[in-house]
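Below: a set of structures, written as structure tokens.
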Structure 1
Amino acid sequence: MIEITLPDGSRRNFAHAPTVREVAESIGPGLAKAALAGRIDGSLVDLGRLIEHDAHLEVITEKSPDALGIIRHSTAHLLAQAVQRLFPGAQVTIGPVIDNGFYYDFAYERPFTPEDLPRIEEEMRKIAAEALPLARTVKSRDEAIDFFRRLGEEYKVEIIQAIPASDELSLYSQGEFTDLCRGPHVPDTGRLKAFKLLKVAGAYWRGDSGNQMLSRIYGTAFLSDKDLNAHLRQLEEAERRDHRRIGKAQDLFHLQEEGPGLVFWHPRGWAIWQVVEQYMRRVYRDTGYGEVRCPQILDVSLWQKSGHWDNYQENMFFTESEKRTYAVKPMNCPGHVQVFKQGLHSYRDLPIRYGEFGACHRNEPSGALHGILRVRGFTQDDGHIFCTEEQIESEVAAFHRQALKVYTDFGFSDVQVKIALRPDKRLGDDATWDKAEHALRSALRGASVEWQELPGEGAFYGPKIEYHLKDAIGRTWQLGTMQVDFMMPGRLGAEYVDEHSVRRHPVMLHRAIVGSMERFIGILIEHHAGAFPVWLAPLQAIVLSITDAHAPYASQVAQALVQQGFRVQADLRNEKVGYKIREHTLQRVPYLLVVGDREMEQGAVAVRALSGADLGSMPLASFAARLASEARPG
């Protein structure tokens, strides 16, 4: 007798080992029809999976949080089958689910192009209409190698050869197509209805530039056409807001091949940077941080002691001088420990807070670089707090308040808090990690904050609180972090003297609010679609002369506003004023100040807002007061 416990606590008994589908059918025809998969004792499985022991079972339907991932995973297989139908000889490699969709990499005699996508998508719809059942089989490693070798799938063979010989492998078949996969999948292809292929790109096999270039086809899938269409509209809006396009149009920055992943800031882009930096510098000052500055390169021995050598080496740049090896810093924390160590601190001195706009470099794969959102050289609003265990909760709570205030001022109102927990590759023992994770949970609980937990996503030296912000079109960005580190101070010899005159290692809290300045500015560009609030705009107003006769007054107005601390320029070109207005409107300048004869006579400016509103003529002093009121954060 097999006893199945359902989520509501009810139990069902079977004289034989039932499948998930049979359990769903026993509950009712409605559930059986809606079922996509199951969860047996916490593990996702197909509807056809036998339940051979007493177990807890949840039947997965479209209402389940797991449904979308299963739909997308199955749609990736649908894509692969369509490609092999249309392009005999194409080999499938890997096809994972990713954020907002999936992709599949293919090896073929020619690269796939965007022109191929409509044909492939049409074939996918034909296969979906066939409602082909998906069947799972299990093979040994050797059986699987033989199977895929006979199919000519050499990439699959290479994948399987890296799997331990003792492992059993699951294969999924739908019609003539079979793929290596853990699953689970939908019961048949007829469940796949709302999908779209998005783009094609090149991708090296296993991400190694020494390997063959494959064709990567990206797609997305949803539970309904309504959700799919909403996502496609979001993608269109994201394209309109793309920070690279706006950055070029507004002359903010550029990137070039000679400096991959490194940003060339132009005057207007650097003006935004300076606004953000000076704002964050005030946050440092107002919340008790001493600003420091540490070297860009340090002897590799320090990175060995800190743990970066063993856990982060592949992401670091190195250089040599006089037979010594140095690392270009990927993080600021070891340097801040060196500052703390200069002199012996008493427990009465703690907490000690250091902040740095620290320039870091990380050896990101070239394929992962993306505008200024993912770069190799970046600057963080980085800070470290050296404190006692008893001070963790109050410091985390204070940081939480700081972070929310900053995000609100920059225009973000929807903020989610998550805790990233211990990764597989980490320093320290479980007891230390238990203590660190408990400290973060306790601090958030004390601040009445709700959070979500992310197993395995912490840093190698400690768990971290993450702040995820939703932008104007509904995308989520992970920005700030607060990390509890019980290990690095001890590894690097940081100490303080406690109330019993005993030397102890402080706790080190790693914190950043905006994180990478480059990435944050890229996010701001897209969030505001280049139309920055007045306080953040690189150019807050521009003075437009109607004719050459008005140029001296236009220059005088611009200079008067500049002397009051505003970011203002004059456009004195011999062009029609309507042309100038259109041009600077496209540049998203918040205020256009037109000056002609009347304005010269009255010491005034005719004011047009970016919204198109004509605010009329006003004395220069009145406009300056208006600008001042809008030039404050928030």
Structure 2
Amino acid sequence: MKITYPDGSEIEAAPGTSAREALEAKGLLAPDTVAAKVDGQVVDLSRRLDRDCRLEPVAANSPEGLEVLRHSSAHLMAQAVKRLFPEVQVTIGPVIENGFYYDFSRQQSFTPEDLERIESVMREIIRANYPIEREEWPKEQAIEFFRNQGEQYKVEIIEGIPDPVVSVYRQGEFTDLCRGPHVPSTGCIRAVKLTGLAGAYWRGDARNEMLQRIYGTAWATPEELEAYLKRLEEAKQRDHRRLGQQLDLFSLHPISPGSPFFHAKGAVVYNLLIQFIRALYRRYGYTEVITPLIFKTELWKTSGHYDAFRDDMFLMRVEDEEYGIKPMNCPGHCYLYATRKYSYRDLPVRFADFSRLHRLEPSGTLTGLTRVRSMAQDDAHIFCTPEQMDAELDHFVAMTREVYDAFGFRDVRVSVQTRPEKFLGRPEMWERAEAALMRVAERTGYPVVSLPGEGAFYGPKIGFDVRDVLDRSWTLATVQIDCAMPERFGLEYTTSAGTAATPVMLHRAVLGSIERFIALLLEHTAGDLPIWLAPVQVRVLTLTDRQEAYARDIVGKLQAEGWRVELDDRNEKLGYKIREGELLKIPYLLVVGDREAKEFKVAPRTRKGGAEPAVSVEAFIDRLRQEARPPVPL
């Protein structure tokens, strides 16, 4: 058989030659090679080659190599857990961004001390350098093996696999069901760390048993691991839940799980974000509407959400009829569109809606503001003709770019998510919609990736992912072309020929969930919100009681100009007041002593630059006008 290498060179090899042997023959087997690519597919180095192919090495620090490394680290952790706690059942352990996890069934809860013990055993297994060997078993043999091991979850997984043969991997005394690939031996794992504990339902279903999830991370080198752990520590300091409490923005209470309480300062941020989007709506031609929060479920049966989304809805019985609190605005907007007749001259119609939405997220998945049950979105739906669709998509991209520029999001990537296995609408409509989204995605100038099968059940989608200062990816703006609802609701417009036609319906949001966007912004800025968005823009600090009258006069002048200002005239040391103002991330602290009062000045301190020379109040207000100007007139 013929083997072709990345540089285009070729060799002849006997069938059955392993990927490792073929790479060694060309001198391509480096110390950090953890796997191989055969015709683009990542495989174990022990994989036997049986046909002509292209072959290349996979280094540990490559994206594919890190995935192999982290997958093997999950098995390493599971082996250590089974050594320490033989009664534990092992379920699933996938790779995630920057790491991995494994879910375990155990009566007793794991503790942080247990994690230290597990890590210690993991290091023992690494030093033992067990070969990691792949075997293929008939399905019945695998079921019998894992049933004898008491691994009922593995049995359930295998029973759901349609193939007659499954693959398992052995390392030392540990055998696990897995498709692979894996590193050649446990000694290849050089930098691994367990990072946390959480609960998780089996198969993500709240009706199933609650399992225990152990998270970990693995990297190609100890230096990369150390750098990541530093980023992780920085992320903890930037955690929006911590900042929300520190800055008095919001709180979460068991009385209403997943439904944040926004405090007065948090409400300022929340409402300013909505004002910002409203200002853009005026320019981009949106009409804001208000729709009901509770509907009879026949609305969602018509839209198709009832079958696809029912388990995520808050449902109730009222006078022998079933009602639901709305989890999304689109069916209501379809109903609103149908209340009058439109001609092609009236289109596009752009309905924007900031209504509250409620989704029955499992309690174990609720996380601060990033995963909630109660939220609002900068949600809008556009009804247009097919000829107008591309222009509307371009307008959406322009608005999204404007918002990202305003908040300093530079690293943006676009994903095109196509038809899932279960969908509503005609396949030819999906094909046209997917082609339109790909056209607009390519015009954005951002890197584009296709995600087959990840669209919504009613239409394909574009997602705009931003990376924050901690290199984490967040999906914010989305736009979808609906391939089902306009027809299901019987929506029409009159064409130029006088005939009835079905409008194109676009679903779009730029910020997405306002709650989630606030979480992202807090963590991205470490709480140092842009001055125009800061809940308190200025705090005036007195040195003694003698400056109180002058300080109140300054506060009055600033308030008259519309600035958000506080007075700190407490009988505390100046250093204490300054430190508190810095912890509250207030953009400007104005220190007022006897000299400032006498000269009618203030001594500014910025949250980043420290103390500055005294200036007149008028000069400071002029500075505020320049630095605190919002991205668009609010």
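Which structure, out of 1, 2, was mean count of other Cβ atoms within 10 Å over residues 336-343 derived from, given a value of 17.1? Comparing all candidates, it corresponds to 1. Starting from the value 2.4: which structure in 1, 2 was distance in nm of label points 7 Å out along Cα→Cβ at positions 224 and 240 calculated from? Structure of origin is 1.
Every number here is computed from the coordinates shown, using simple stated rules; none is lab data. Source: prediction; values computed, not measured. Cβ atoms are built from the backbone, for glycine too; each structure is taken alone.
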